[in-house]
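I've put the structures underneath this note.
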Structure P
Amino acid sequence: MDRSARAFWLRSPGHGEIRDVTLPDPGEGEVMVRALWSGVSRGTETLVFRGHVPSSQHEAMRAPFQEGEFPGPVRYGYLSVGVVEEGPAELAGRSVFCLYPHQSRYVVPASAVTLIPSHVPAERAVLAGTLETAVNALWDAAPLIGDRIAVVGGGMVGCSVAALLARFPGVRLQLVDADPARAETAQALGVDFAVPDDALGDCDLVVHASATEAGLTSALELLRPEGTVVELSWYGDRRIALPLGEGFHSRRLTVRSSQVGTVSPARADRTYADRLALALDLLADAALDALITGESDFEELPEIMPRLASGEIPALCHRIRYAD
């Protein structure tokens, strides 16, 4: 069996390279996975690529199978889909999702992979990690039937949240983004769209995912009195200013954080594995293909990542294809 692999590394902020790897033999309770696809989320992963992880968050931001340390050299990533080449009989030959960096083959504990349901295409399953974030966010947000809701920020996470909220009965829902081109994605997801100046206010709940100061300010402005913003954005080492004077106190507004590293206390009886399995099952919806906005070969990653990080490629999820 082939024990060679190729791995993408961030050599230093803004500079990536592909390195050869020799894999160990899988041990008892381990699997060898041959990658089929991986995904680059233009949010967190490009912040890492630019070297913007604050030193205070180096440990909190570690990916499950990260190698190296921030700001680099580091092997980072968490959206990998592959097929089990070696391992327990019940997994051999099966398609799986793993929170693993961009690498052509890898050996991990069998407990680290999650079977992809037969009704979910493997190439769509790269979205599982982000949809898991959206599931946790909605466990935190606890929307109710008939709520007036806005999702501010039409990136990968915001669109994932909007796609799930579109299934809630009786809600008034808008995806709000400064880029009018996001209207096409919103339409594919079955969600109403507005630019910030045209967004409907008096919201019970606003989910913020734009990672911008202007977006969070807009989110607060859209709330009704006693309304709540659930903050999903991660700002890296940037500081932002907010209008916490004006009507913030008199309107008794709430800003609440949500972070996928902890299962929402509202679902404390669920495990990480339960949450990921749910996210994979939800990927049966073909409308979610709208979140995959580009595709490249693995060997192109050193050239593609700087363009994703700069915004030259305006991606949501950029899918990486591995050779057979």
Structure Q
Amino acid sequence: MPTVAPSPLRLVFAGTPDFAAHHLRALIDSPHELVGVYTQPDRPAGRGKKLQPSPVKQLALSHEVPVYQPVSLKAPEAQAELAALNADVMVVVAYGLLLPQAILDTPRLGCVNVHASLLPRWRGAAPIQRAIEAGDTESGVTIMQMDVGLDTGDMLVKAHCAIQPDDTAGALHNRLADLGAPALLKALSELSGGRTQPEPQAHDQSTYAAKITKAEAALDWSQPAATLARQVRAFNPFPISHTRPEDNSAPIRVWRASAVTDTSDAAPGTIVSVDDAAVRVACGEGVLALEVVQLPGKKALPVEELRRGRADLFQTGQRFALPESRS
């Protein structure tokens, strides 16, 4: 394919959460022409369950970009609406709706996706959390030419990022968002100039990053402490790992924890020591030090602050329940 000088593209953007909004802002600030933004329908949120626009919708409206919120893109009317925008490329970032083949074929240069993983390592809904949970030492962003499969398209641009030992999902999310925006702009420039070199994925090396559920955030003390420490980081800021005292009283949320070198013969879930630094709990292998916790109806606090007013809360010998023992 002969190369040509890059020129501004007519873009349609499709995305919903903050991660997507970060990329939308980069497009708004770019030379490209943004002709429409797709995002999921407003959802009820907060105590009042009032309908709330997505971060992407809020950003688009603040820049007077037309917003479209179809429930599905399978309907002929929705497909005709997109075709009328006459876009060169549709950029998709955490949109949350499936794109049928008719949609993928509509833009002149197809649809590209920003995926928060070095494909094919983690495909699916939760690549950031699953990478931390699995103990990966590297992550990144892949700009991919979309096809009808689940994150199976050819790769256009990759940007790499180390996962630090203390990274939470929130911290890694923010770094990947910063990494993804310039990678997206590079891919669009290459598409515009006819300079792309698509790289097929090694499908046999893929792993599925299943959506995170609140139920799996319950700490299973029979697991190794290192496993639980990764889980605590992976599920911060959502859904936050939690545990219950053995008496099945209200759950305690764990915002920060680390595996320590201590050993213990105590039953998993038993508090083996407490000081201002941490509440240390025996695990199936090793000891987990709880450093920042949240009591029901309270804000998250370091253990040191909690002990100042409630030294009675955590005592050596007390036990936390295993998930299967809860009613």
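No lab work stands behind these numbers, since they all come straight from the coordinates. Everything numeric in this text was worked out from a predicted model, so none of it was measured. Cβ atoms are built from the backbone, for glycine too; each structure is taken alone.
The table for this structure:
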{"item": "Highest-scoring label, criterion being relative contact order in percent (Cα under 8 Å, 6 or more apart), among P, Q", "result": "P"}
{"item": "At a computed 4.7 (mean projected area of the Cα convex hull in nm², for residues 213-268 alone), which of P, Q", "result": "P"}
{"item": "Of the structures P, Q, the one that 0.8 was derived from, the read-out being distance in nm of label points 7 Å out along Cα→Cβ at positions 173 and 189", "result": "P"}
{"item": "Origin of the value 0.10, where FRET efficiency 1/(1 + (r/R0)^6) of positions 61 and 285 (r between Cβ atoms, R0 = 35 Å, to 0.05) was derived from one of P, Q", "result": "Q"}
{"item": "Cα Rg over 2.2 N^0.38 Å - structure with the largest value, from P, Q", "result": "Q"}
